[in-house]
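Just so it is clear, none of the values below were taken in a lab; they were calculated from the coordinates. Here the structure is a predicted model, which means the values were calculated and not measured. Cβ atoms are built from the backbone, for glycine too; each structure is taken alone.
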Structure P
Amino acid sequence: MKLSRIISNQNGVSRRQANQLLASGRVSVDGQRCQDGAEEVSRFQEVRIDQNIIQQAEPAYYLMLHKPAGYLSATKDDQHPTVMELIAPNIREHLHIGGRLDRASTGLLILSSDGLWSRRLTEPDIKLPKTYRVTTASPISPETATRFAEGIWFEYEQLTTSPAQLEQLNDCEARVTIFEGRYHQVKRMFHAVGNRITSLHRESMGSLALDPELPVGGYRHLSGDEISSVGGRS
């Protein structure tokens, strides 16, 4: 929301008065004086007029979880355990999942209270690379890498996927990097070339790589540099 709107939303403060407050240097955002009413301010930032808080900053959470198999990427479910059950109860209610993994899949899962920030990780148009280590039921054919690089036609969406990269590790194992993150994309790509994935482990999303020190089922808060690498706090 624009800073001028936050100020003028307060009882008894007109738009004209808000502009006067800004011009006089009486408004601060996170402790820094701000005179630009057009500046976008998120709900995670504190706004003051003089020493009076007019917007209290909400807590912002950015977590990396090492997802185990058998857990749903969901906030709650009546039949299966969810990844939220692995998170401390006092912060669960603030979180949503940025880039889900299906129940059998493992690896890097990001949870945050900042929806705009996490959408930068998952929005297909942004083309953020996401890397997975996969095991297949049958040997990976020599032409698979070429097919992935050309893009795979998805009938349901009526589109061809962006070029993907495949690094073959052995007959039935590969590292695959995609740049969209559509529904079950990697599994559907292998299905399109006549193969089937038996295990899928996400290693990274953009510059966020699964911490090798993080135990299965464990999580940690992201560092400031890790948060900024996605685009900073929204």
Structure Q
Amino acid sequence: MNPLARLLADHPHVLLDFDGPICGAFEGVTDRWLAEQLRATLAAAGFDLLPADIKAISDPFAVLRYSPQLGSDVPAGLDTVFVELEQQAVRVAPPTPGAADAIAALRAAGHTVTVVSNNSEPAIRAYLRAHELDQFVTGVIGREIGRPALLKPHPHAVLRAARELDTIPARCVLVGDSLSDLEAAHTAGTVAIGHANKPGKRETFTALEPAAIIELMTELVDAVVARRR
């Protein structure tokens, strides 16, 4: 049995990040446009004197993380707008090649599949329904609305997933395409598989010593098939 197949055999609960392993959440509607919309929302509320780095950044999550500095009631209102924007984005988000096959294969092999993401639960569920993947997904753990401090790399979402599965983090394996995913997994005590879906990610991930690194989601399908031989 190959190492990836053994890794999956030893971990019955598979946690998947959403943006990357499942789809390109912000490829049809870009992350820069989303960040601009969040800044516009803040400006309309009177918060137009933002730091230069927040004005320039293309990461909407960075804008969300900054929002508590503007007042305790700001994050929830901004996040409500972000949820609506995300639901627009997932309507045109391209599926990650092999993701649907991987999810179906993992479920057929007896794994639970839980989406654990910084994206919002409504957006994730909308995508899963549209692509008929909800039937294979055990649960969805999106971000806590209005609580950006709990975004990955904070382990909150990973630990919550384990609790809802009535298991311990060590029985789970998280597949993620970012350093924040791997850091969240390590902090939670969950095994990590790095999804190196862009050049340079394999080298970046190696420093965090994930249990495995894959480049294609179809490698998970191959690993499931290998277990049956």
Value 2.8 of distance in nm of label points 7 Å out along Cα→Cβ at positions 129 and 201 was derived from the coordinates of, among P, Q, structure Q
P, Q: which one has volume of the Cα convex hull per residue in Å³, as calculated, at 162? P
Structures P, Q compared on FRET efficiency 1/(1 + (r/R0)^6) of positions 41 and 137 (r between Cβ atoms, R0 = 25 Å, to 0.05): the greatest is Q
Suppose you compute relative contact order in percent (Cα under 8 Å, 6 or more apart) for every structure in P, Q: which one lands on 26? Q
Can you tell which of P, Q yields 10.9 when mean count of other Cβ atoms within 10 Å over residues 153-160 is derived from it? P
Have a look at P, Q and say which one yields -13500 for helix-only ellipticity at 222 nm (-39500 (n - 2.57) for each DSSP H run of 4 or more, over all residues; to 500), as calculated. Q
